[in-house]
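Read-outs throughout are calculated quantities, based only on the coordinates presented, and are distinct from any laboratory measurement. These numbers were taken from a predicted model, which means no experiment stands behind them. Cβ atoms are built from the backbone, for glycine too; each structure is taken alone.
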Structure P
Amino acid sequence: MATPLTGQQIIERFEFYTDDTTDLSSDEELILANDKIRLIFMEQPWEFLRRNKTGVVGSDGKIALPADLDELLENFSDDSSVGEPTMKVIYIGGQKSPYLVVPMGQRNANNFSNVCWIDPSDGKINFAQNPGVGAAYEYDYKTSPDDIAVGTSPKLPAEYHPMIVFAMLIDEEIIKKSEKARSNMQDNAVQYQRYLKNLKLRDARFKLS
């Protein structure tokens with residue numbers, strides 16, 4: 001089993017590959033690492049970033065969103081022959097009645113009465129019909145992890161942590177603008193894409209399991 005890399009270890013590997021010739025400071029290297037990690041997180045709705053959220057509807061008849069929410073995730077299908085969920089819903093009550101999540105602009109144009117949406121003005125999930133104060137709820141969402149520090153590790157499967165280093169090296173070689181750097185940039189881009197492709201395959205297997 002792969003050992004997670006800390007921010008410091010990522011920096012050390014980066015400096016090893018650059019033969020300590022980088023013009024970046026340690027702080028700048030950490031900033032670059034976090035930039036690349038965020039790009040990986042934004043690539044698609046990864047299963048390893050899926051979180052389950054439960055609670056009760058607030059006194060205003062709404063649901064407050066978690067601070068680390070990036071987006072809601074599909075968690076329901078009305079077709080039993082489809083293995084992968086196709087719709088985003090909020091399950092309400094002991095019977096877990098599904099309330100379909102729709103774009104805010106479609107809240108009055110939907111044929112279903114059990115609909116809800118995220119209202120950016122209050123940062124909450126709103127309902128067309130109040131589901132009842134104190135009613136239990138459940139949904140899935142994609143988390144947006146905090147940046148790493150020198151002593152913390154990315155919320156990424158440990159065996160894929162080296163891809164962060166290759167992504168950093170691509171930018172480092174763009175900064176250098178030398179002939180050797182351009183050659184290295186292509187090699188590092190290939191390595192990064194190999195990791196990314198494999199990570200997507202891994203994620204797809206989790207969705208089908």
Structure Q
Amino acid sequence: MSMYRNLSCGEPGCEAKAFAESPFCKAHTPDPRKAVRDLVERVIKAEAAHSVDFSDIDLVDADFSRVHFVGCRFGGVRFSHVMFTGASFRLCFLDGSNFDSCDFSGTDMDFCSLGNVELLDCSFENSELIHVSFDGSRIRESSFTSSNLYDSRFILCDLLRCRFDDCDFKRVYFIPSKSEEVSLSGSNINEAVRDLEHLYL
């Protein structure tokens with residue numbers, strides 16, 4: 001049974017899922033941009049989102065600071081200049097999304113997946129990232145400085161000009177496929193799993 005509501009389109013004969021929690025799929029939504037704006041406004045006003053499916057929408061200049069996300073899906077979302085400062089995420093899936101200039105500083109994230117994502121110029125500084133997967137992602141010009149990465153995964157990801165200074169790497173699977181100009185100053189990287197030979201799933 002899915003944790004998402006998976007609302008169906010209200011158009012007779014249409015089997016597509018509803019778009020941005022609206023009554024219709026994207027093709028039958030009269031104003032898709034308004035549907036996204038309405039969803040964002042509802043979430044920000046409630047300061048919480050539970051089991052919401054944000055998949056396949058564009059989010060630009062939204063401010064979700066201190067919002068609590070639980071059991072939400074953000075598959076294939078295009079994020080640009082979105083603020084998540086001080087937000088919390090529990091059991092959320094952001095796989096296959098694209099993040100450009102987003103701020104996750106001070107985020108509390110547990111049991112979440114950011115697999116196969118594109119991260120450009122994003123900040124996860126001073127965050128609690130516990131059991132978070134970044135497997136297969138492309139992470140560029142981003143910072144995780146002063147964050148707790150306990151039991152998180154960076155397996156077969158590409159890292160370019162990233163900072164992991166003063167991070168806690170205890171039980172972290174840090175096995176990037178490419179790593180260029182990555183700073184690990186002050187981090188206990190010796191406590192991370194660094195090669196596939198010692199990887200246990």
Determine which structure produced the value 109 for volume of the Cα convex hull per residue in Å³, calculated from the coordinates; the candidates are P, Q. Q
Looking at structures P, Q, which one was P(r) over Cα pairs in 10 Å bins from 0, in percent, for residues 15-94 alone calculated from, given that it came out as 13, 29, 24, 17, 11, 6, 0? P
For which of the structures P, Q does the calculation of relative contact order in percent (Cα under 8 Å, 6 or more apart) return 30? P
Any idea which of P, Q comes out highest on FRET efficiency 1/(1 + (r/R0)^6) of positions 31 and 167 (r between Cβ atoms, R0 = 41 Å, to 0.05)? P
Which entry (P, Q) yields the derived value -2500 for helix-only ellipticity at 222 nm (-39500 (n - 2.57) for each DSSP H run of 4 or more, over all residues; to 500): Q
